[in-house]
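Chemist: Read through the structures below before going on.
Nothing in this text is a laboratory measurement; each read-out follows from the coordinates by a stated rule. Computed from a predicted model, the values in this text were never measured in an experiment. Cβ atoms are built from the backbone, for glycine too; each structure is taken alone.
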Structure 1
Amino acid sequence: MLKELKGKTAVLTGAGSGFGLECARLGAQAGMNLVLVDVQADALQAAQQECEAAGAKVLARVVDVSNAEAMEELAQAVQQTFGAPHFVFNNAGVGSGGLIWENSVAEWDWVMGVNVWGVVHGVRLFTPMMLEAAKADPAYRGHIVNTASMAGLLTPPNMGVYNVTKHAVVSLTETLYNDLKLVSDQVSASVLCPYFVATNIHKSDRNQPEAVAAKAKTQSQLIGEAMTEKAVTSGKVTAADVARFVFEAMAEDRFYIYSHPHALGNAQSRFDAIVAGENPPDPFAKRPEVGEQLKAALRAL
């Protein structure tokens, strides 16, 4: 349980906006040292200035979390500047839509790189640091939070690549939690599974690599982007709400963090079908009009 935050160190990826920025704000308010990481330099600089103005000590780095060498350099800088972190938020993520057979290899590489390898690097580099600190100090407490999605528990259509990456993060983090319990009572983990929350995830293409940006979007991808943007921008739960949920979960050592618990009904029907050996249930059973709209749009292509 990570409750006492003053003077502790937080490493946050995707810190320039959304959940990362809101967690940075809470960390600054609590008197934490902050390591802010983002691939977008202007957003990162603004976050750094805001957090420093709030009194936090800040190490800000522009890093592509999918890059192993860059993440290794980041970990070394964190160790040298603040020592082992107490809160690691592997949060950087990008969105991707469209029919799953229409995604290019470059798109798969990009989304898997950020959403999966970014988490892998954060776990493989910072967990050993945290465990070493725990062995050296019985009072040390550490917590790792990995950002997945409700798409990591469900399989909504026209979102295939994104779904795959977020299922991977859920599996990775559940395994991390169980592995940690084998070796330490001082370091734990949680997985964040937000539903539709107002962040910049629907604007992920602003940071696309050239190989992805150069490819013309398919009609299914355009349809998916429009539906996602509408759902995200109309959400009533805010990124600040989710950041608060994250800090509460760390304090309670609670593993699953949900922004919209009511959406778990869809997960329950999916799990029931898996156990019963039945075909996947209709993902739009509770909102059939959305499913019909999507089907009509795709079949009109």
Structure 2
Amino acid sequence: MDIRIGVSLRSSYGGIHPRTAARWIVERAATARDAGTDSLFVGDHHAIGAEYFQNAPILGRLLAVWNPAVAGALFLLPLWNPVLVAEQIGTLAALTEGRVVMQCGIGAGRAQFAAMGVDVEDRRRLFEHHLAVVRALLAGEDADGVRIAPVPADPVDVWIGATAPAAIERAARLGDGWLAAPALTLEHAAGQIDRYRAACEGLGRPVGSAVIRQDVHVGARSSDARVATDGIIARGYRGFDPAAPTVGSIAEVTDRFGRLASMGYDEISVRQLVDDQAQVLASLERLGEVRTQLVASASARIASATPHGIDR
């Protein structure tokens, strides 16, 4: 099965001058573009007590260097006024000739919710209400007496992040796609996509885009990749199972991504695991070769499955 390779750029850079960090983000987007990756996304957090580049303005800047491939941002919808979300997406859509995707989730963290004046216990209801309003506004419809402009020229897909069973059911019920968490091992990734498919089937809905986030480092050799990441992972990187990140040579990363594709994932959204800018840019460049090898492998399988090379 063919699979798309996208990039999810980090938005937090502790201990680095903000202008340097902003330049790094732009450099990473340009390198991902040159590598031929299929999508570009940025995240969403608020009042975390550290530097964090906010999604709409940073994505607007990145669209100046990004190609017409898919672009989008994560919105933790309960933390936002839905009219503002729709207006931000409408403006971003006007800045690109490509398709815009809204990733979204319910969010977590009492401090973050308190800072935004939102009751964390009400987040599930707010998520569904805000999503309905955003969708109506982006379609040019009236929502509670409100309309926005500009509206996107093309439909905006909604990918909903979910891990818990009830959340996966919500993604199947409300989303155009499902976004799996980066903390999943291969075994858990297989179980989660099966759960998502079963939820879609149970609801009588078509299976949407199945996208998995992965924290990745692609080294020139396997040993180089391990040297760059062993210490990071040993220190308990993001609380992940050590088997969750994807680390290795081009061949090793290609093999792991191929296994995710065979499970039925349509896209892998890659976040770089290391901090060093030179190593990140080199890893992104090699990601382009991973993508090329995956495409070639998929084409070879299609050709071998067609008798005598005849398309029937």
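Chemist: Who wins on distance in nm of label points 7 Å out along Cα→Cβ at positions 223 and 239 among 1, 2, i.e. which is largest?
Modeler: Greatest value across 1, 2: structure 2.
Chemist: From 1, 2, which structure was log10 I(q)/I(0) by the Debye sum over Cα atoms at q = 0.15 Å⁻¹ = -1.18 calculated on? Present the calculation step by step, with values, prior to reporting the outcome.
Modeler: Details: 1: -1.18; 2: -1.33.
Attributed to the structure labelled 1.
Chemist: Now for a separate question. Of the structures labelled 1, 2, one was used to calculate FRET efficiency 1/(1 + (r/R0)^6) of positions 23 and 127 (r between Cβ atoms, R0 = 35 Å, to 0.05), giving 1.00. Name it.
Modeler: Corresponding structure: 1.
Chemist: Follow-up. Given 1.15 as the derived value for Cα Rg over 2.2 N^0.38 Å, for residues 95-254 alone, which of the supplied structures 1, 2 does it correspond to?
Modeler: 1
Chemist: Among the shown structures 1, 2, from which was the value 1.2 of distance in nm of label points 7 Å out along Cα→Cβ at positions 63 and 79 calculated?
Modeler: Label of the source structure: 1.
Chemist: Of the structures 1, 2, report the one carrying the highest value of mean count of other Cβ atoms within 10 Å over residues 159-166.
Modeler: Details: 1: 23.2; 2: 17.5.
The structure with the largest value is 1.
Chemist: Thinking only about distance in nm of label points 7 Å out along Cα→Cβ at positions 55 and 279, which of 1, 2 has the largest value?
Modeler: Comparing 1, 2 by distance in nm of label points 7 Å out along Cα→Cβ at positions 55 and 279, the maximum is at 1.
Chemist: If distance in nm of label points 7 Å out along Cα→Cβ at positions 135 and 151 computes to 3.9, which of 1, 2 did it come from?
Modeler: Source structure for this number: 1.
Chemist: A further question on this structure: With distance in nm of label points 7 Å out along Cα→Cβ at positions 111 and 231 as the yardstick, tell me which of 1, 2 scores highest.
Modeler: Answer by largest value of distance in nm of label points 7 Å out along Cα→Cβ at positions 111 and 231: 2.
Chemist: Matching task: 30 is the computed value of percent of Cα pairs over 24 Å apart, for residues 47-182 alone. Pick the structure from 1, 2.
Modeler: 2
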